[in-house]
Structure P
Amino acid sequence: MIRSFIAIELKDLDTIEKIALFSQRLRQNQAKIKLVEPENLHMTIKFLGNIPEPLAVKIYRILQEEINEKLFQGKSVRYILKGVGQFNNFSVIWTKLVGDIQFLQNVKDMVENYLFDKLHIERDKRTKFKPHLTIARLKKGKINYKTFETLKNLITENKYLEFGTFIINQVKLKKSQLTPSGPIYSDLVY
């Protein structure tokens, strides 16, 4: 079984550097916050969980033929990563994409529909896509409450902070290997 997901990777080095610098400010406030490693920054389209390799091969082919070749057709779509926010009582800290959000919704819908129609993979319960990149995670049991208000203020004060460009031109099937020091992501290619 392969723990996997479908994602779009962040490759712009200047944008990655700006996110890493801001992430260090988060760590100064919350020493036990888990920062997303720069090489792991991505926007998840769909989490698949543990799947058998023969299914991974079929998913890969659908992504290549139906999404990357037919939808993207070699073109790139430019977005800006802007603002800092949080989900689930600060357990997930993120930055959002600004640009043609409807295009991303179309990508998400097409992935969901092809996987359901061709492979009977259940669609996500949430149909409205909220495009974002997770930059850090903070487990409730690891919060330093002495500085927690400062963390909240840091996020609020940076809700318009611009990190830079995010160019989107393909989706990838990714493998996630969990390790004690954090996940290791790699491309699944067949």
Structure Q
Amino acid sequence: MKIFLTLFVLLFSSSLVAEDVSDFEIGEMSIGDSLLNYFSKYEIENALNYDDYPSDMKFRIIELESKDELYDVFQFYYIPDDKKFIIQSLNGRKDYNNINDCYKKKNEIVEILSVTFKNSEIIDQDKTTHFDDSSGKSTYTGTYFLFDKGGRASVTCYDWDINTNFPKNIGISIQSESVSDWVDRNYGLN
């Protein structure tokens, strides 16, 4: 059974309880799917990537424009030498002009996911300075759903300072246990 996570159309049964990260879809994609089912090999290999950011490159992080009208961009993690480009983590993002609209949408989504993920540990993170902005003016606020079987889902608003040239946005993310562990170890550097 798959659960579809969208920003604007969230239709969940209150009796539906999710148990595993592979039970969820964002933009009809799920952890364990091949990116080749949704994008061409050329698009994947030539996508915006984070290869120059500090990491041990256990996973490659790429961004592709969304073909789904509900999201503006998707971010994927996959194992660099995986010729099938199996999704290990995915994030759908939607841009906002006004951060308060983002916070409102985040609260709506978290309310629904709290019922759906009722067996998960839920962690609300206070507004935190984003480490990718050295000015200290950009922040993010997230809610994390930690699964017993490993991995996590999250809903996060990013309030980027205007000087970063990044748009304010909401991200809905699903991470496998191995990606969650890798991110928590500073992308393999700790």
- Calculated from one of P, Q, mean count of other Cβ atoms within 10 Å over residues 77-84 reads 13.8, and the structure in question is Q
- Query: To which of P, Q does the computed value -9500 (helix-only ellipticity at 222 nm (-39500 (n - 2.57) for each DSSP H run of 4 or more, over all residues; to 500)) belong?
  - Reply: P
- Message: So if we calculate relative contact order in percent (Cα under 8 Å, 6 or more apart) for every structure here (P, Q), which label has the highest result?
- Response: P
- Item | Which of P, Q leads on mean count of other Cβ atoms within 10 Å over residues 149-156, largest value | Q
- Upon calculation of mean count of other Cβ atoms within 10 Å over residues 21-28 from the atomic coordinates, which of the structures P, Q produces 20.5? Q
- Item | Top of P, Q by percent of Cα pairs over 25 Å apart, largest first | P
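Taken together, the values in this text are just the output of simple stated rules run on the coordinates, not laboratory data. Just so we're clear, the structure is a prediction, and the values are computed from it rather than from any experiment. Cβ atoms are built from the backbone, for glycine too; each structure is taken alone.
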